[in-house]
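Undergrad: Just below sit the structures, each encoded as structure tokens.
Each reported figure results from applying straightforward, stated rules to the coordinates on display, with no laboratory input. Here the structure is a predicted model, which means the values were calculated and not measured. Cβ atoms are built from the backbone, for glycine too; each structure is taken alone.
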Structure I
Amino acid sequence: VMGLDAGGTNFGWAIMEGNDCFSPRDCDKTGLELPLYQYSHADGNCSITGGVVYRGAAIPELHGQYFFADWCAGWVRSITYEDGELVALDNWSSISGNGSINAFGVDSDGEMYIVTHEGLFAKIVPVR
């Protein structure tokens, strides 16, 4: 989580994948901003679909959580970040969309949507 004034931050692209160096022998992490969370390519994981921070009012318990997905594995997870630390990681199997999540979006009220490769466009709503 970076402020808009943090332009020019080096996240290590072309040197790193997550916290791991592509070439450990000559990898210098000095000055790099490393991720606060990463996951492996094991268990069918292949590609993160960046998401959104939930700011809606329909599901107050989700407020402030960052949602993201893995395109191949089909899961949706969220992280909660407070005071510079990752404080929670949650799995959301009920909103997985059965895989291939291409994008997340929000409407003008801050409510969250997912879009899948198969053509599903779904609003995330509370379970009643």
Structure II
Amino acid sequence: MLDITLLGCGGTMPLPNRWLTSLVVRYKGRNILIDAGEGTQIAMKQAGLSAHDIDLILITHFHGDHVMGLPGMLMSMGTSGRTEPVTIVGPKGLLEIVPKLCVVAGIPFEVMGHELSGRKEAFDVPGF
């Protein structure tokens, strides 16, 4: 069964009961985080989800309310004991950002970036 958990839908800044843009899609034991607004890892904990279990991160675009939570999310994945690599998929410019995120977050696992260069490009996620 496909399960979608909306973690946040606010814009600009988090509010006490409203986190910034992010959601988790779960299907057949796989977990995709779509966008990572500020505080995403906190919203995940509140929803009973673990950062450790995210298999793939998909970034829709580079507005701050969709990406400012990436460093904290990666740190939470690292402090949860994660050692397996994670892939981040996103628009052009992602490959420039990913190495910087890894330095900021100081993570103990590999982060692989995959840029989508056009509107009709597909990216297959194993298990989906």
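Undergrad: Of the structures labelled I, II, one was used to calculate distance in nm of label points 7 Å out along Cα→Cβ at positions 25 and 49, giving 1.2. Name it.
TA: It was calculated from structure II.
Undergrad: Given that semi-axes √(5λ) of the Cα gyration tensor in Å, derived from a single structure, equals 28, 19, 13, which label among I, II identifies that structure? The partial results should precede the final answer.
TA: Numbers: I: 28, 19, 13; II: 19, 17, 17.
Value 28, 19, 13 for semi-axes √(5λ) of the Cα gyration tensor in Å corresponds to I out of I, II.
Undergrad: Further, regarding this structure: Comparing I, II, where is distance in nm of label points 7 Å out along Cα→Cβ at positions 41 and 81 highest? Display every interim value, and only then the final one.
TA: On the way: I: 2.5; II: 1.6.
By distance in nm of label points 7 Å out along Cα→Cβ at positions 41 and 81, the leading structure of I, II is I.
Undergrad: Assuming -7000 is helix-only ellipticity at 222 nm (-39500 (n - 2.57) for each DSSP H run of 4 or more, over all residues; to 500) as calculated from a single structure, say which of I, II it is.
TA: Corresponding structure: II.
Undergrad: Matching task: 19, 13, 9 is the computed value of semi-axes √(5λ) of the Cα gyration tensor in Å, for residues 9-72 alone. Pick the structure from I, II.
TA: II
Undergrad: Where does the value 2.5 come from, among I, II, when distance in nm of label points 7 Å out along Cα→Cβ at positions 65 and 89 is the thing being computed? Before the final figure, lay out each step's value.
TA: Details: I: 1.5; II: 2.5.
Attributed to the structure labelled II.
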